[in-house]
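In what follows, structures are represented as structure tokens.
Computed from the coordinates by the stated procedures, all read-outs in this text should not be read as laboratory data. The shown structure was predicted, so the numbers you read here are calculated from the model rather than taken from an experiment. Cβ atoms are built from the backbone, for glycine too; each structure is taken alone.
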Structure I
Amino acid sequence: MSDTWVEAWLGEARFQRYLNAADGDRVRALALYEWNVETSQILMHDIAHFEVALRNTYDAAISANWPHETHWLLHPESPAVMPIWRTKTINGIKRGADVNFLTRKNVDDAIKRSGYKHATSGKVIAELSFGFWRQLTTKAMEKSMWVPYLHKAFPHGTDRSVVDAQIKTINDLRNRIAHHEPLFTATLDPTQAHEALMHCLELIAPPVHTYVAGKSKARTALETKP
């Protein structure tokens, strides 16, 4: 029986990536695809736990030091929505650019989905993507977010740049999984990304880290790659 149905199902270009990884062995390539799907689901389990812990820990750290009664996500002077101007070179021309534009748009869209004036902070937090929370530790937001607020979510002396790099790696892995992309790539090691997840989780929520470590099947799944 012909197995050309595999290309019709997955797409020729997509399956070719698995064939290349399997040295042309079609049976192994399909097994590799199945492993990729199953392992992606297992990794998303841990990423989901981390994402919830991250956003709630960040919200608690900011809220505890926020000087206004209105929640920091709903306040017009929130560092999440205030412009951050930097000089960027675009097509050889230096121009001022608001590097906080996308973060502000994410908040505005979340408020819109939450009912505008009827939006509650809890609903807005739930509507914000992982990508939003990932942006809060970038170099651009060091003075507006990290120094006054977010460093308090981590143990004393935590290096912002290290945390930011690790959270970026976790977000990159999450995006690959969300788009059904292969976990094996020259630019992203899923094992290292999961280790980064567990490290960050231990920093912000030690009890949650212990819980997730006891439930996680990621290491076993990653070690059984065909």
Structure II
Amino acid sequence: MIDTTLEPIYSIIPIGASMISLIISITLIKSYISRKELSFGLWAVSFLFFFIATFLEGISPLIEWSDITYRLYYVSAILLVFFLGGGQLFYMISHEIIFKEIHGRIYLIYGAIIISFVIIFAIISTVDVNKLVGVIPGGIGWGEEYSLERRSIIRIFSPLLTIPGSLLIIGGTLGSYYLDRKPFILLITVGAILLAGAGAVTSIFGITVVQFFVELIGIIFIYLGFRKSS
């Protein structure tokens, strides 16, 4: 059983993480404009989604989940992983690490197709706000009118984005550090792995606040990594 009943004081943790991610997103936008590398643009989008997701997590003990905030949270939480993985993929492409340009194009085309379905079902599916108890409701809030074997279709599409994104985040950052051995890559690697695995922490420990701390620590590592790389 996951403990989703938290005191409002814990809101400061995800809200703090959201503010840091917003700073990172703005920094990456500036890097993308000046350097014209797609990896920075994809990372900027990812951290913008991370800002949205963690901010909504943070205010949820103070303001109850609504139909709109849940849809926005769920889509943001999915897309941040996909775009973070995409940024890592194009970083490796630009530095001629394993992947080629064609792999990046395939990833983006594949993502565009799946994302379109996710957005469509996020719009047309109903939300049962009575199920939205706690600060990290996951996919439990979706209705069952668009479902397959009692599982909402949007939840079926979700892993099609998060799994390849997570594999690129973890494998890509570890591979990049192994080849380059630069300290800032190690910081980003640790941070990315923490973010990718933050959701699993709640399932293991059954305590939502642990995920908050993991997300905050992960985003701090990434922030320090980007600071050292600039």
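The greatest value of FRET efficiency 1/(1 + (r/R0)^6) of positions 28 and 124 (r between Cβ atoms, R0 = 30 Å, to 0.05) among structures I, II is that of II. State the single structure among I, II that was used to calculate helix-only ellipticity at 222 nm (-39500 (n - 2.57) for each DSSP H run of 4 or more, over all residues; to 500), giving -18500. Comparing all candidates, it corresponds to I. When P(r) over Cα pairs in 5 Å bins from 0, in percent is computed for each of I, II, the one that comes out at 1, 6, 12, 15, 15, 14, 12, 10, 7, 5, 2, 1, 0, 0 is I.
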